[in-house]
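A.B. asks: For reference, the structures are reproduced in the following blocks.
Derivation of every value follows stated rules applied to the coordinates shown; laboratory data play no part. What you see is a predicted model; the values in this text were computed from it and never measured. Cβ atoms are built from the backbone, for glycine too; each structure is taken alone.
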Structure P
Amino acid sequence: MAIKESYWWYLTIEGQIGQEEDLCSLVDLSGSIGSEINEGRDRIQVRAFFRSSQDLGFWLEKVNEAIEPWPSVHVVDSGKVENQQWHTAWKDAFPPLLVGDSFVVLAPWHRGKEPEGRIPLYIYPGSAFGTGYHESTQSALVLMERHMKKGMSVADVGTGSGILSIASLKMGAQTVYARDIDPAVKNELEHNLEINETGNERIFFETASLIDNFEEKVDLLIANIVVEPLLEMIPYLSSVLLPGGLAIMSGMVTREKEIFFEVLGQTSLSVIDEVTLEDWWGVVVQAR
C-alpha cells in the first residue's frame with residue numbers, strides 16, 4: 001500500500017529539561033511518525049510529525065490525551081509542513097526491532113531480515129497506534145510471551161494497528177476479538193493481517209468502546225491504552241474473563257502504579273506479573 005502525502009501535520013509539545021525521553025515517548029504514543037528535539041535554556045520542545053490522512057484536530061486530541069497526566073507538558077505550536085526531503089526517508093525510522101525473547105517487529109519493506117527463531121510481526125506504520133516501537137507496546141508483547149498459551153481466546157481492547165491481535169494469532173490464539181473506538185482502524189488492521197498472512201478467520205473486529213456490551217468470556221484480555229480507560233475497565237474485568245483468566249494492561253507510566261493498585265484493590269483481581277521498560281509499566285492481573 002503506497003502512501004503519498006504532499007504534507008505532514010506537526011505539533012510541538014514543551015516540557016522541562018530532563019524530560020527528553022518522556023516527551024518522545026508521549027508523541028510516539030500519540031501516533032507520531034517522527035520527531036525532532038529542540039533544547040532551550042530551561043525548557044525542551046519536541047516537534048512531532050503526523051500523517052495528513054487525519055485532520056489536525058484528530059492528532060491534537062491524541063496528543064492532549066497522552067500528555068494529560070503530565071501537568072508540566074503543554075502543546076505550544078502546531079501547523080503544516082510541506083513535503084520535504086525527509087518525507088522520502090522516513091522509512092529509515094523503522095528498522096527491525098527485537099522485542100523480548102520471541103518477537104521481531106518489522107515494517108513490511110524489511111521482510112527477509114527476520115532473525116531465525118523469532119516470530120515476525122510485520123506492521124505498516126500508519127495512523128493507528130501500535131507500531132511496536134513504543135515501550136508500552138513492547139511491554140505488552142513481553143508479557144504475552146510469558147503468559148499466552150496456544151488455544152486461548154483473546155480480547156484486544158484498543159486494537160490500533162492490530163499488532164497485539166496479530167501476535168496473539170501467531171502464538172496460536174483460537175479466537176481474537178479486536179475492538180477499537182476508531183472505525184478507521186479496521187482498514188489498517190485488515191492490511192496488517194494481510195501482510196502477516198494470518199488470515200482473518202479467527203479474528204472479529206468491532207468498533208466499540210472498551211468492553212462495553214462485550215458478551216464473550218475470554219482467557220486473555222489485552223489493553224495497551226492510557227491509564228484512564230484502563231482504570232475504568234478494572235471493575236468489569238471479572239465479567240469478561242473466564243475463571244483464572246488474565247488481563248495484560250499497559251500504557252501506564254510508573255508513577256501511575258499507585259492509583260492502579262488502589263482501584264485494583266477494590267476487586268477480586270490480583271497482580272501476578274509486571275514489567276517496566278524505561279518509564280512505562282505493564283502488568284498482568286488474574287481473575288481469582
Structure Q
Amino acid sequence: MIFIDGIGIGKKDHANNPFFKFQFKTFLRHFNNIPSLNNPILKNKNAIIFPTDPLMGIKGLPLSGTGQISIFCGINAAEMIGKHFGPYPYSTLLPILKEKNIFKYYLDKGENVSFANAYPKIFYDYINSGKKRLSATSLSCLLSGMKLKNVADVRKGKALTAEIDNSRWNEKLGYNLPVIKPATAARRLLRMCNENKFTLYEFFLTDHIGHGRIKDEFNKVMFLLDNFLMTILKEFDYDKNTLFICSDHGNLEDTSIKTHTMNPAFTLSGGKNAFAIADNIKHLYDIKGAITKYCK
C-alpha cells in the first residue's frame with residue numbers, strides 16, 4: 001500500500017489541477033489519460049484507478065484524522081464521533097486504532113509487515129519527551145508494538161524518507177545522506193514488498209503543497225512523486241503481488257483553494273485481485289476489508 005495524503009480526483013483543469021498542468025506521466029503512460037470528475041475510472045490490463053468517497057455520510061470537509069483511521073481500521077470514524085476531525089486521530093478513537101489497524105491484522109496472523117518510512121532523530125526526541133500528537137500511521141505502528149525505522153535503515157536501503165529522495169533530511173535536518181533518484185526509491189520499496197506480507201509507504205508532501213506550504217518545492221514534489229509512481233507501476237510484479245494506492249481526501253487536485261476539497265479520494269488497485277478489490281470499495285472505510293478479504 002502507498003498512502004498519499006491529500007489527493008482527490010478533480011476537474012480537468014490545466015490551470016488549477018497539477019496532474020493536468022504537469023501532464024502527470026504516471027497516468028498518461030500507464031492509463032493513456034488523467035483521471036477527472038468526468039472520467040474518474042481508468043483501466044489497463046493490470047490496474048484500475050477509481051474514486052472513493054471520503055465524506056462517508058458526514059457533512060463538512062473531510063479531514064485526515066478520521067479519514068486515515070477509516071482507511072486503516074475499516075470503520076466509519078467520522079460517523080462514530082459525528083464529525084470529520086484532523087489532522088491527528090480523535091482521542092476516543094485511539095483504542096479502535098490500536099485494536100483494528102491493518103498492521104495488527106496481519107501481525108495477529110503471524111505475517112511479516114513493514115512500515116517503509118524512516119523517522120529522523122527529531123521525531124524520536126519528540127515522542128521521548130512524552131508528546132503523543134502523531135499521525136494515524138505512526139500510531140498504528142507504535143500501538144501494534146512495531147519498531148519504527150530510522151536513519152540507519154535509510155543508509156542500508158531498508159527504509160525511505162518521507163520525501164522519497166532524502167534531500168529534505170539533508171537540507172532541513174542536517175543529515176548527509178546520498179540523494180537518490182525516485183526510481184531507486186521505488187525499487188527499494190518494491191524489494192520490501194517482496195519481503196513482507198503487508199508493506200506501507202506514506203507520502204504527505206502532497207497535502208503540504210495543496211495547503212499552499214513549501215511553495216518553492218511544488219515542481220520538485222510533483223517530479224519526485226511522478227517518477228516514483230511511474231517506476232512502481234512499471235516494475236511491479238502484478239502476477240504475484242497486489243498494489244494499492246489510496247488517499248484520505250482531496251486537496252492537491254485543486255490549487256485554486258488552500259483547503260481540502262469535497263472531491264472523491266484517488267484510489268488505485270493493481271495486480272492480484274485488483275479488480276475484485278476495487279469492486280468492493282465505495283467509501284474509505286471499505287478499504288481495509290477489501291484488502292484483507294483478497295490478500296489473505
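A.B. asks: Of the structures labelled P, Q, one was used to calculate relative contact order in percent (Cα under 8 Å, 6 or more apart), giving 14. Name it. The partial results should precede the final answer.
C.D. replies: Working: P: 14; Q: 33.
It traces back to P.
A.B. asks: For structures P, Q, which has the highest computed value of Cα Rg over 2.2 N^0.38 Å?
C.D. replies: Numbers: P: 0.98; Q: 0.93.
Result for Cα Rg over 2.2 N^0.38 Å over P, Q: largest is P.
A.B. asks: OK, next. Given a value of 3.1 for distance in nm of label points 7 Å out along Cα→Cβ at positions 199 and 255, point me to the structure among P, Q it was derived from.
C.D. replies: On the way: P: 4.8; Q: 3.1.
Attributed to the structure labelled Q.
A.B. asks: Identify the structure, out of P, Q, from whose coordinates Rg and Dmax of the Cα atoms in Å, for residues 15-70 alone was calculated to give 11.3, 35.
C.D. replies: P
A.B. asks: Given -7500 as the derived value for helix-only ellipticity at 222 nm (-39500 (n - 2.57) for each DSSP H run of 4 or more, over all residues; to 500), which of the supplied structures P, Q does it correspond to? Don't skip to the end; give the middle numbers.
C.D. replies: On the way: P: -7500; Q: -11000.
This figure was derived from P.
A.B. asks: A further question follows. By the measure FRET efficiency 1/(1 + (r/R0)^6) of positions 159 and 223 (r between Cβ atoms, R0 = 25 Å, to 0.05), tell me the structure among P, Q with the highest figure.
C.D. replies: Values: P: 1.00; Q: 0.70.
Structure P comes out on top.
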